[in-house]
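None of the figures in this text is laboratory data; all of them are computed from the coordinates on show. Values in this document were obtained by computation on a predicted structure and should not be read as measured data. Cβ atoms are built from the backbone, for glycine too; each structure is taken alone.
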Structure I
Amino acid sequence: MGRGTKYKLWPKSTYSSRECPDNQMSSVLLTGASGFIAVHILDQLLVKGFKVIGTVRSDSKAKFLLDKFANPNLSFEIVPEISKPDAFDYALKKHPEIEFVIHAAAVIPRPTSKEDFHKVYVETTVEGTMNILKSVKLHAPNVKHFVFTSSIAAVIEFQKFGGPEFHLTEESWNKLPWEAVGDNPSLAYSYSKAEAERSARAFMKDEDVKFTFSSICPCYVFGPQKFVELEANTSTNSEMVLSLLDLPADTPGPFNQHFGFFIDVRDVAKAHVLCVTDYTKFSDARLVFAVERYSTQSILDIINDKFPEFRGKIPVGNSADHDAFIAHAPFTVNFAKTVESTGIDFIPLEKSIDDAVKSALKYRSLKNE
């Protein structure tokens with residue numbers, strides 16, 4: 001099975017239409033549907049009663065999700081390479097009923113050669129975003145709203161980092177030029193997310209389109225996988241959390257290598273669904289999420305408290321180091337517009353880490369069976 005293959009699964013008893021009376025006739029195209037965030041978006045859309053056409057890169061990913069969700073409102077189209085100009089044409093032409101598009105396909109920042117940065121990050125993220133916007137304009141006459149999964153990386157003003165003016169709001173933008181990326185894959189990723197969102201907003205302003213647009217910029221995303229089997233494909237943020245489970249107990253501190261703000265993956269998904277269910281309210285919205293400060297130390301504190309089996313096997317550190325470090329953190333944020341408009345009751349860091357570790361332990365147990 002190749003490009004354009006459509007999977008459909010019709011279970012006998014696992015799906016109940018009582019869960020979804022309101023949106024049963026609305027269809028959503030969800031790109032990158034097998035990703036960490038996207039699988040949670042997919043789950044919440046199905047619960048709300050939407051029909052979802054997901055795009056994934058391979059037949060095996062489509063089959064896995066169909067087997068797991070077992071929902072007749074879910075189908076897939078195979079899009080192996082989103083950077084191609086016509087990558088989404090087939091799916092959109094085949095499904096003229098699509099009313100909403102969530103572009104969640106993304107590249108995870110991984111170490112790679114500097115020579116590959118443009119292809120890995122810019123072509124996939126920036127050109128992939130522009131390709132689907134152009135395809136929606138040309139081939140999806142019924143689309144009402146487009147949601148773009150951006151990132152806090154598009155918001156952070158790296159040139160001000162650590163200075164007195166390093167204060168972030170929904171109006172902040174990453175202005176890092178490509179020349180400043182150097183050989184840093186995280187900066188290449190950050191550049192690509194900012195440039196993709198900027199280009200998308202310019203497209204919406206300059207082109208004669210019939211649909212509206214919103215972007216979602218989450219900070220560090222923690223939390224459990226929807227299905228534990230997906231732990232092998234986890235995000236870099238989750239990898240950081242789970243790597244602490246294997247950190248030797250005598251590792252010296254202080255543990256402030258990673259710090260910032262977090263949001264739980266289920267809340268990120270909820271924000272995407274809100275932009276679909278109330279798309280007129282969120283037309284042209286830029287939602288930026290930073291729920292709670294964290295550091296490596298605060299995560300170690302949670303793991304040691306919640307999982308006694310790891311006590312003595314991983315570092316304890318010093319909780320006071322977290323408090324002192326956060327008190328002098330080199331930035332402040334104010335995303336009140338996002339908090340007020342979405343009304344989300346955010347999952348706290350403690351629960352997010354607790355659920356993430358439980359998910360990882362289930363996966364490890366599954367692997368050892």
Structure II
Amino acid sequence: MTQKTFIPFYEVKNHVGDVLVVDAHHPQGFDLSHWRGAPIPEGCEADTSTEIVLNAIDHKLPELEKTFVTNNHYDIDGFLGVWSVFNQHLAQEYRSLLVEIAQIADFREINFEYREWEKALKLVCWLNEVEAEKFYPPFGAPEIAEKEMEACVPKYHYFLDVFESYLTGKKEIPTTKEYELVINQLNSTPFRTEYNDIRLQVVEAENPLHYYCLYAESQNSDVVISIYNNNRYELEYKYTTWVQTTREHFPRVDLKPLVEQLNSEEASDYKWDAEHFTDTAPILRLKGKKLSKKERYSSPVDRPIYASSIPPLRFQEICISFFRSCYEQISSTKETKSWQELREMNKELFS
């Protein structure tokens with residue numbers, strides 16, 4: 001195998017034709033990525049970038065011999081894909097564990113039928129803790145893309161050095177507070193209701209849940225509504241609908257008309273708001289203090305969720321009716337649409 005070097009994303013132009021781009025897209029590199037619009041090599045299709053890389057290794061893609069590897073950001077799915085390129089034989093040996101780690105980290109979903117799901121969750125929480133303590137948490141770099149491209153590089157160098165020992169069991173994975181919180185919340189068994197016709201799940205719990213609990217069993221859903229006590233609600237499009245996946249997902253619809261309908265019934269001091277449907281994970285919530293990208297990426301347990309005047313059943317009724325009405329008007333909900341196609345679809349839907 002060719003000796004590999006991790007380089008900053010902005011250096012791709014200096015090595016045209018000799019760079020693997022993992023979990024990102026660059027026209028002058030060879031992509032192994034689930035980003036919408038990134039070309040996926042035939043036979044390598046998968047939900048996470050990590051699994052795309054693992055499939056490329058299985059298929060012995062000649063492009064894996066390229067000298068340089070890059071990503072324009074650090075997250076666990078991107079890191080695992082890069083680590084797998086650097087450690088191809090070991091990646092094949094630990095394939096199923098790497099796939100589960102990537103699913104938990106990127107999609108916040110847990111496969112409880114996988115026998116090592118707790119180890120995968122523990123590794124995710126450990127990676128999160130070390131990232132925040134030694135460097136900065138996700139989206140914690142100055143909020144311009146160029147800064148993240150540069151600031152993420154030391155993260156890759158550090159974790160490429162230390163990850164193997166924890167993956168293989170040479171070193172014990174520390175039990176973090178985040179891991180203990182998620183396990184405790186999973187044991188509290190939140191009440192989940194599936195609406196399969198619109199790929200929506202309602203999760204009810206006393207208090208806000210960590211994402212790894214909230215989304216744990218949402219594999220068949222694109223949208224999750226969380227219902228907490230004291231009329232506290234959020235609705236969120238999952239990240240699975242932002243990327244290309246092999247699983248089915250419905251196209252995103254603009255949440256602004258739903259926001260307007262909710263605001264017409266909201267009698268509290270707050271107003272409903274939501275990000276544009278092209279955001280990585282739009283959240284519909286009562287707006288108080290403006291949340292940064294870092295705060296939105298962090299779990300609901302770490303942000304304020306305000307009380308609504310709308311009763312829980314009425315809130316659910318409004319949201320479910322909105323999505324049913326939208327998807328009844330869309331001729332095809334099966335294929336992944338380009339961002340331009342999504343814009344045109346929404347323009348037609350709400351014109």
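Quick rundown of the values:
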| quantity | calculated |
| --- | --- |
| Structure (I, II) behind the derived value 14 of relative contact order in percent (Cα under 8 Å, 6 or more apart) | II |
| Winner on distance in nm of label points 7 Å out along Cα→Cβ at positions 28 and 116 once structures I, II are ranked, highest first | II |
| Test item: FRET efficiency 1/(1 + (r/R0)^6) of positions 132 and 172 (r between Cβ atoms, R0 = 25 Å, to 0.05) calculated as 0.80, pick one of I, II | II |
| Label whose coordinates, when mean count of other Cβ atoms within 10 Å over residues 244-251 is calculated, return 17.0 (choices I, II) | II |
